[in-house]
Structure I
């Protein structure tokens with residue numbers, strides 16, 4: 001039985017080996033046929049390496065021209081002078097007469113504030129003041145009563161002090177006993193304690209009167225503010241200009257809170273943001289160009305803020321004519337003059353984030369790193385990386401690598 005099992009194992013191993021060898025020879029035969037087919041079709045050169053067909057390209061010959069070096073940035077039209085109008089009463093804004101951007105004349109009604117709780121608060125304060133005044137009158141009468149008790153107490157003390165003196169003399173004559181003298185002393189001490197208690201009670205009443213007076217003073221001040229708020233439920237503009245902010249209807253206005261903001265006309269400026277490393281190229285008095293909605297307006301740099309925010313510097317530019325507030329604009333600064341090469345944008349390829357172009361020498365393409373000075377819709381101005389007369393590939397540049405074979409279309 002054991003020998004039969006061993007025999008079966010050997011037979012199985014032999015079958016597996018035969019199948020493996022068969023598959024191996026079939027694969028070799030298939031590779032041999034594919035190699036012959038490739039050679040016969042001309043897919044390899046004499047060296048055995050695959051031949052690469054040249055890339056068909058178009059080229060332009062570059063020429064240089066003097067161009068302004070422009071620094072472009074985004075900006076916003078800002079008001080030079082703004083005035084905040086505070087709410088002089090507290091309550092709900094029930095009516096607004098103007099919208100943001102509207103022109104508002106001096107004295108024009110802007111909004112109405114309503115607060116039904118103000119009358120209730122005024123009534124409560126008046127009641128509190130009246131109650132306190134009544135309490136103060138009662139306390140003052142208690143002071144008078146205390147003063148009367150104090151006078152009677154002092155008279156009694158004087159009598160007992162005289163009596164004590166007489167009892168001491170009578171004790172030496174044997175007319176009174178020591179016990180009698182002790183009783184007089186105890187009576188005098190009780191009167192003195194009563195006198196101190198009267199003083200403490202009177203001081204407490206006086207403190208209560210001062211507290212009530214202080215409460216009334218606070219109530220009167222608050223009452224005055226409430227009455228002032230009632231008088232200022234109608235909010236008017238003390239200035240003329242454009243409304244740049246207004247509390248919406250239904251909102252709640254706190255006393256002293258800004259309810260509206262007015263920007264005076266004729267003082268608009270553009271605030272532009274430029275990279276901090278370009279700040280040295282901008283000078284006060286420098287000319288600029290403001291572009292909004294396709295229209296261009298001249299501008300002059302008036303101020304460069306010395307503090308950077310997120311690596312950006314704010315530049316104040318005064319336009320030659322008024323511009324709409326809060327308008328987003330593009331601001332261009334001329335930072336110099338340089339010879340640049342204008343080439344089609346299709347020639348530029350990004351390689352690891354770096355702009356490059358390919359030039360043709362012979363039938364080969366060679367890569368050039370370039371520095372772009374300005375972007376246009378269909379072209380770019382190149383600051384460096386090219387020379388006059390270079391033939392720059394403008395079609396199929398994205399298919400090329402260094403030294404790639406090319407065929408220039410005529």
Structure II
């Protein structure tokens with residue numbers, strides 16, 4: 001049976017941004033089969049990134065639907081504005097463009113063909129009992145059958161549950177915002193509006209939780225958000241409803257298999273923007289895949305991609321934020337928002353872009369302890385919550401020891417060193 005399998009160097013499952021970006025890059029050198037369970041070019045997500053990043057990768061302005069310079073984040077009466085060169089992409093047009101590049105390089109595409117099975121053969125992996133390759137790249141996303149079969153890879157489950165739609169407006173300004181709510185829920189929730197085209201906006205309600213949402217009652221919440229924010233009259237064009245995985249995985253490889261994109265939960269938990277993360281990382285991923293194929297070793301121990309500090313920081317930042325939401329109240333969160341305004345704008349941009357370095361994080365944290373607003377925020381925290389925040393902060397760098405953090409906090413809080421260590 002093995003002899004009848006059609007052979008490729010690489011099989012990619014999933015024709016979203018991760019799968020097609022990788023195919024467009026790797027097909028210059030390797031034979032590729034790409035499987036997609038739907039039609040290529042269809043997606044239930046809206047994509048944002050940064051113009052300089054997009055242009056640096058050589059992509060045309062023709063894919064850009066809208067550009068805006070600031071994003072506003074609100075908690076009660078406090079507002080934080082993060083300025084950058086944001087752009088919204090025509091996702092279907094961009095996917096078809098990537099498909100065309102890969103096709104011209106010889107990639108074989110099979111639409112309406114999901115990844116249904118895989119098995120190990122002699123120094124290769126078979127897929128759907130018809131094909132085989134040296135390496136299988138899983139870009140199936142949230143419904144990855146490989147991750148479903150290997151749930152032990154998930155260290156900690158976390159989803160961004162996004163319920164929304166594209167609205168068509170007659171008059172629409174560039175006021176893009178996210179507003180956090182205190183609903184008495186043990187999860188973060190917010191209402192947002194992002195202008196994605198001259199007359200269109202993505203209107204959404206989202207929550208974070210440890211399980212996929214069935215979106216019960218989300219329509220009521222989004223209607224409430226429309227009234228609270230006085231969103232102008234508009235036509236509801238198409239729904240955008242999705243669960244985004246931002247899990248913490250123990251590893252992203254198995255023998256002859258690597259999980260990338262949403263299959264590997266590559267979306268940063270705090271800033272989201274999974275498409276942006278694919279753009280940031282796909283050439284980096286491609287370099288490792290090229291090395292693996294050159295070496296011809298496909299055991300899990302040989303398939304290594306180093307952890308990315310920026311993403312690890314993003315995850316820890318989200319955990320801190322979640323602790324504050326669950327254990328604090330909306331007034332304390334407003335104090336935090338006021339304190340955040342004193343962070344160097346460059347650092348805020350790097351956090352949102354998921355590009356921040358360890359040195360920049362250390363400088364940012366030490367700088368915050370010099371700001372009166374942040375010290376006032378520290379005073380509002382109870383001891384248990386503060387200890388949890390300090391322990392997470394100590395994971396950001398070896399130089400941020402608990403003793404170092406205690407010395408920064410001690411003058412402004414009654415916490416003791418014994419409390420932190422016990």
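Points to keep in mind about this one:
- FRET efficiency 1/(1 + (r/R0)^6) of positions 147 and 283 (r between Cβ atoms, R0 = 41 Å, to 0.05) from the coordinates reads 0.95; which among I, II: II
- Ranking I, II by distance in nm of label points 7 Å out along Cα→Cβ at positions 171 and 331, the structure that comes out highest: I
- Computed 146 for volume of the Cα convex hull per residue in Å³ - originating structure among I, II: II
- Comparison of I, II - label where distance in nm of label points 7 Å out along Cα→Cβ at positions 83 and 243 is highest: II
- Identity of the structure behind 28 (criterion: relative contact order in percent (Cα under 8 Å, 6 or more apart), calculated), options I, II: I
- Structure responsible for 0.00, with FRET efficiency 1/(1 + (r/R0)^6) of positions 155 and 323 (r between Cβ atoms, R0 = 25 Å, to 0.05) calculated and labels I, II on offer: I
- Identity of the structure behind -13500 (criterion: helix-only ellipticity at 222 nm (-39500 (n - 2.57) for each DSSP H run of 4 or more, over all residues; to 500), calculated), options I, II: I
- Identity of the structure behind 2.0 (criterion: distance in nm of label points 7 Å out along Cα→Cβ at positions 251 and 395, calculated), options I, II: II
- Label whose coordinates, when Cα Rg over 2.2 N^0.38 Å, for residues 203-354 alone is calculated, return 1.90 (choices I, II): I
Readers should treat all values here as calculations from the given coordinates under stated rules, not as data from a laboratory. These numbers come from a predicted model, not from an experiment. Cβ atoms are built from the backbone, for glycine too; each structure is taken alone.
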